[in-house]
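Derivation of every value follows stated rules applied to the coordinates shown; laboratory data play no part. Quick caveat: nothing in here was measured; it's all calculated off a predicted structure. Cβ atoms are built from the backbone, for glycine too; each structure is taken alone.
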Structure 1
Amino acid sequence: MDLDWKSPDRDWALGFLGEHIGEGIRPGLARMAAVVQLLGNPAEAYPVIHVAGTNGKTTTSRMIGALAGAHGLVSGVYTSPHLQRIEERFAVGGQPIHPDGFVRAVADVAAFTTFGVEEGSLQPPTYFELTTAVAMQAFAAHGVGLGVFEVGLGGRLDATNVLAADVAVITSIGIDHTEYLGDTIEAIATEKAGIIDGGVVVTGDLSAEAMGPVRERVEETGASWRQWGTDFAVSDARRDHDGWTVDIDGQYADYRGIPLRLLGRHQVDNFAVAVAAFEGFLGRALDDEAVQTAAQTVTSPGRFEVVSSRPSVVIDGAHNVSGFEALATTLADHPISRWTLVVGARGLRNVAEMVAPLRGLVEQAVACAPVDPAAIPASETAAAVHQELEVPVEAAESVAEAVDAAVAASSASGGVIIAGSLYVAGEARDHLVGQDGPQADVWAPPAGWDDEYADEDDDEDEDGDYFGFDGGFDDT
């Protein structure tokens, strides 16, 4: 594209990144290493915690960021994909980066990568490689005290694995993305364990099959391993009206009566992993009051997020079998017993296998497809859901129409659960909450910011790169 270097704005930044969606998924670290070298390795300016896992890694990353903030440390947290606005991927101090900061970081990355491609020292990078570079650059520009980077997919060959992490975290390991990671737990564990490179390693509740490859990598690199159930654990979790009251046994201290304000029992486990990771980063016990503050204030949009009531409407990012198993556990423990499912999927998902854990928990469903070239047609999703769950299913033309149909069909005492893809979650959230919902706070630009980078139309809707195929390693 014709880059207007004198006055880049948000549309320009989205256009530059969007041009690279067609590069697709190309595993390997050579391009990303070259990008980092061109940028002068901005991530060397701050320590890094690197988070992988089949499920739970986005929320765990946000929890680590919240713990850092409660201890007085400004964090930069990189997650993917975003639900509504691309700035969500780059959180500083617990809030999405200001659009001006996003534009400036993209401009920096664009200048160096364009030069590298034109001179022949760099192959065209993928969309995900570029957003990873933008995160590194943006966090350095904001002077963060900690960078928390979520793996896009797998670990060993993910673009984020050029980082030299102080702490590596593996939240969980299950069957997913078999076309890239292998079709056994051992193979997938080997890929995820590829982020381990010495330092401290924290692992969640892993199966025996997953532990073997992780143990081999730990021994190979001489890492210090903090294991679930051995070095830290959840000793008690009591449900209350807006979340959980949790007791965690840490490596350096025990933390009692933690008021975690997230729904879903799996979030308790995620918080324990986050506590262990931040203990490992500091090398000491955490401040009790700071742990309480982090638990009370951390948010995770699109993760069993209640967005309206009567009927209760919940958005959840479950998009694989283990995610739906966690969702089923949460629904089974919920006071609402009559649920209408809104479901859409993308990629190579086996929809019937994915939704199977919800058998007996939903009484009807509405199928849809997100705005995405890789989306599974709503009619195919409807047929698979009907066959597996044996409930009435209709197909809708869009996510918004599916949500409206489900709300209309649900009783006031019932509930609507929206799941199947983070892209579906994003479109549903946009429809129900809007672009400027309660999570849409922004991080103010630093003092001395050059106004020439300001975008005068920050509220303009996103264009096609939001729910299209990412061209990178986004675990969706």
Structure 2
Amino acid sequence: MKKLMCAVVMLLLVAGLGYSQVMINEVQYDASQGGTEDWFEWVELYNAGGDDVDLTNWRLCDNMDSVGEVLPSTVIAAGEYVVLAANVDSFHVNFPGVPAVAWSDANIGNALGNGSDILALLNAAGTLADRVNWGTGTWTQPSYVRFGYWNPGCVDAAAGHSIGRNPNGFDTDAVTDWADMASPTPGATNGGAVVYTPHTIYEIQHDGGLEDSAVSVVAIVTSENISWSNGFFVAEAPGAWRGVVCYGSSAPVVPGDSVLINGMVDEYLGVTELIPAQVTVLGTTSVPAVTDVLLSDVKDGAANAESYEGVLVRLPKALACDTAFMSPTYGEWAVCIGPDTVRIDNSSTTYGIYYAKPVFGVDSVRVTGVVTYDNGHFKVMPRDSDDVLINPAGVAGAPATAIAGFALRAAYPNPTAQDATIRYSLSRNEAVDLGVFNMLGQKVATLASGVQPAGSHQVRWSLRADDGTLVPNGVYFYRLNAGNRSDTRKLIVVR
């Protein structure tokens, strides 16, 4: 009898709070709309239980607000939906006739992030009823810390799409509960989930016909940098047609990561791009072997140049030359053998990749990098200083030794829970300072200081501050200063 009474009391408590009954069911955070896009955002709640639930004093939190904004007072009937629209008039532009409840200030949270964000639904008692996060967030922000998160987050919907539970109302508290909805259905059962069809990079690049298609690709990261935005390069094997750029992703991947990418194929200004909706790291392996090419293979106008787009290649030893088309803003230069010239990409923007420059017209170089196509030109984009060998010894095509260049490499592992190894190289003997900084720009640890010889170096950080205490979870930046050169990279601590 006691057991029966306890069970009844627990059921009443659960029903009274609405916990695990009302859920976030669908979200459109990127309406791909002109004007004030924030006004077109909306969140759909679904009552999966058998009782009506009064949403008075319920709250919705986003990344920077873990206390939350009070929901408009309304009752959500059993088995029904409530759509919370930032601005009802704007919502009805895309979904005429669909009932919606107006948000109080026309901004859901601090406006929902297109690349990443978190939503947490709290019931009237302040208990977490549901949560969803998408993209790669800043894990130290208040709501990620208070409510937890998936890393990586759920699928990042394409512009004009929504994210929704698939199937409708499905809740196992897992990132796989959510899908990219090509046809948003506010106020109704979710449908139209994007289906990602397995394809090879060769099929995408060589066979063609997959533009605007949803694809699933397994490949290996060859470069964690692209010079013009967030993103990375992947390849499935060495050789032509085997590499592609993954554009617009902030997934924390490093070369050698084997990844499963669900995304859309796009053609933009002559470049075939894979726009990831979700990136899952499957493990770590070796980067596919570098493909040796001639300058005549990848120069502008070459018949085969497009086949090497996105491929990790190595050029033969050539003269470092500077020509009239070089931009001091973006730092491009070129290598030449006779009449053949190939541009070398080195952006000095936010996403820039920095390495030692040769003396133009004097030094010979051997460059390794990923072939890109930008503003009508094919270019080779080195990944770091090791990819630019200045005056390599030995015959062309087989350098034996080279001058080490200035470089700061990706920490490993990253994210990390215990410690991290950081590697860097110096082109000459010089004073260095390698420090770790928090999100406020405060230095928390010094990893190296003083004069060090040219060559490769590495340090291990135990995740402790200079005072010996363990640093809290969060995003940190490690910066190397050497002479008049500096580079900074990001490291995530998650225990």
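Comparing FRET efficiency 1/(1 + (r/R0)^6) of positions 247 and 295 (r between Cβ atoms, R0 = 30 Å, to 0.05) across 1, 2, which is largest?
1
Taking helix-only ellipticity at 222 nm (-39500 (n - 2.57) for each DSSP H run of 4 or more, over all residues; to 500) from the coordinates of each of 1, 2, which one would give -11000? Let's see the in-between values first.
Numbers: 1: -11000; 2: -2000.
It was calculated from structure 1.
A value of 8 was derived for relative contact order in percent (Cα under 8 Å, 6 or more apart); which structure in 1, 2 was it taken from?
Structure of origin is 2.
Quick check: 25, 59, 15, 0 is what I get for P(r) over Cα pairs in 20 Å bins from 0, in percent, calculated from one of 1, 2. Which structure matches?
1
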